[in-house]
Structure I
């Protein structure tokens, strides 16, 4: 099953890092966050990727074109009989990566629409190039296949941005809860779609999270897969710092691979 990763946004709220590179190449622990996302899928056996490129997409192409040389020791022979020999095997074996230019101004749904020719199977997965999780991808796929609808969205309970106070009539604080989890469910952005979902994408300015998913919900074709574990999106510099601190201290919940 193929995994489409939306890699085309500008990432304006992370301008400190995205001024000169696309957000999927912003590093967490010395590796692009895109690498972390792909490692999660590969851990569960899914290694066929379609990267939907946009802003500074050529840099993502260069990253993968140079991947073998930058992640292996190698011996090079110069001159007329030039030859290159890689001396090691990195851990990203048998990854198949299609890099598709989907336009600078294209919206999320439009990017999938433009990459349609690479999503030829009956079923495929979609996620964003800026969020890490320990979601059980294989469990997600099995759940999708079990309900028979067109689309599955992974949901999680986000933590509140603020501490919650329990205050009595005398304004005494009875209890303080530091950033509790919400009772509501939010989208974690790990989707499984039947190919028919591509017919819900009208044009390049189609935003996946608006009309297509709203229509699927109205038609009762969108089912929620509840994830009780870790999910974190890197939208701001502060979130970039938090993810790097977690990795540095050996506390990264999304690192499920060996």
Structure II
């Protein structure tokens, strides 16, 4: 797919981190970008910066997704690119004991369900609805490409750490989703891939100290640093342009393998 002003894209979670970098990279190629996010202030700011459009979207709410897709398509036409970056992080052991009282508690079901709803079900919901729109559109390449969907998984899908049961399960689901979704949509020229970032500079790391940040960077075999959102966005661009990338889950991690904690 050639990225230019005839192509339209939607980026969920585009108000910050990996999503914001992706929105900027696509816009720099001339792509018409719609940002879907719950953070209206920051999302509108990024959209204004890149000459795109912003829509307030809760990816766990089907009506919210439907309304935003209708508005985005009215503004920019049918999207040929969907990048799902919307996600949350939550840490809790499967079962744990309080140090002060010795009381044992199980992982909360509402918390587990919330992570799955945002990270996995939300990505699938937006992806399925976007794919339906793509199927009803004309191809944009000689090979018959109608669109490309890129989900954000994580290396935690393979090496979930202590306290990451919910997060790793959600990202493992995203990894497993890529191939069957690609097979479902192949006949209509829609590709589906997933990216598994390693340790990246995102808002998830805002609460850690600089010493911890440096130590995490040194745990990466090479390059010994945290990845940048721009490096994630560069892979998004390549996936869009390389039509043989389909049904894959691609690690982007500097060869890091997560320790238990």
Structure III
């Protein structure tokens, strides 16, 4: 079967698909601070890589996959104090995703999956409440990377919670878009092993309150492209497995 990027297709090519077989994947990221060494669109890069590798796995399993243009704007409240971050309201995100899903359902797609690597609490809350609280016209698949059973498939740093613009994310950008990593800055960054999940439980409301005055946590100086490629493969497997589980349960 095949993987298509919707933004590169013509409308007639989409028309001619057997859309009752199509699995649509929506990558969602954010425009937010990711340390002094990574671009603002880091989460979009990660989510598109997750979508691509999931699509490849699903295609190998006999499914047709269309990857949608990424959604860049979402709640990014934890990074809101940093220049360049653009944070939207939770209701705005919910309306956007709802409208996208309803349009896709109108075009006859079989299922919509969300490839997401942005972990801001307001963002995750908006998505989970939308998916769990409303009757949407097609199945929605959304593996939440913060769930223990999902997170344990990822790296030790990711599981520690000290992973914003750290070794995990930096490695993936090195693998996917190496020209966007400010390597001289990355190599000079000190370790910052502060768990954001612990900081949240202790009442922190943003990166600054968690001690991240440069908007990074973890071990970016230890990042490698090889680790990034392995993490991308795992992210794709997580999404593909969740989609296949939903299909098998239908």
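Taken together, the values in this text are just the output of simple stated rules run on the coordinates, not laboratory data. Note that the structure is predicted; figures quoted are calculated from it, not measured.
For this structure, a couple of remarks:
- Structures I, II, III were compared on Rg/Rh (Cα atoms, Kirkwood Rh), for residues 169-232 alone, and the highest value belongs to I.
- With respect to Rg/Rh (Cα atoms, Kirkwood Rh), for residues 73-200 alone, the largest value across structures I, II, III is given by I.
- Set I, II, III, criterion Cα Rg over 2.2 N^0.38 Å, for residues 25-88 alone: the highest-scoring structure is I.
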